[in-house]
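**Q** Next come the structures, one after another.
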Structure P
Amino acid sequence: MPKMKTKTGAAKRFKITGSGKILRQRANRRHLLEHKSSRVTRRLAGTVELAPSNVRQVKRLLGI
């Protein structure tokens, strides 16, 4: 059986921590920021842990 290929689109979007958790960026912080409040843009900053319901699917995309 050949090796599993990593989906490069997923590899660019997700990061795996040392303990095995998967991190993602929040959506809605790329453009059209002028009408969004500073409070909202601050909340959208940084990375968050992936929801448990999506972990299995993302691990499969990453070839883990």
Structure Q
Amino acid sequence: MAVNPIQLQKYLKGVNYPVSKKDLIKQAEQNGADQKVLETLKQLPDKQFEGPSGVSKAIGDIDNKK
């Protein structure tokens, strides 16, 4: 995974699931996420995420396509 999952969850602290991709990005920005994390989140599918594991899985899917 290009983004460390533990760091990712730190940047997503305070997210109330289910959550949209747009709100994930907004929360990460508010929590001081770096550009790499934000760029990764922007590549996620435009859908609702039910929990942290769903976000991690979607990021894993992005990494597997590279």
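**Q** For which of the structures P, Q does the calculation of helix-only ellipticity at 222 nm (-39500 (n - 2.57) for each DSSP H run of 4 or more, over all residues; to 500) return -9500?
**A** P
**Q** Can you rank P, Q by distance in nm of label points 7 Å out along Cα→Cβ at positions 32 and 56 and just name the one with the largest value?
**A** P
**Q** Quick check on the output: 70 is volume of the Cα convex hull per residue in Å³, derived from one of P, Q. Which one produced it?
**A** Source structure for this number: Q.
**Q** Right, something else. Matching task: 38 is the computed value of relative contact order in percent (Cα under 8 Å, 6 or more apart). Pick the structure from P, Q.
**A** Q
All of the numbers you see were taken from the coordinates with simple rules; none came from a lab. Note that the structure is a prediction, hence the values are computed from the model and not measured. Cβ atoms are built from the backbone, for glycine too; each structure is taken alone.
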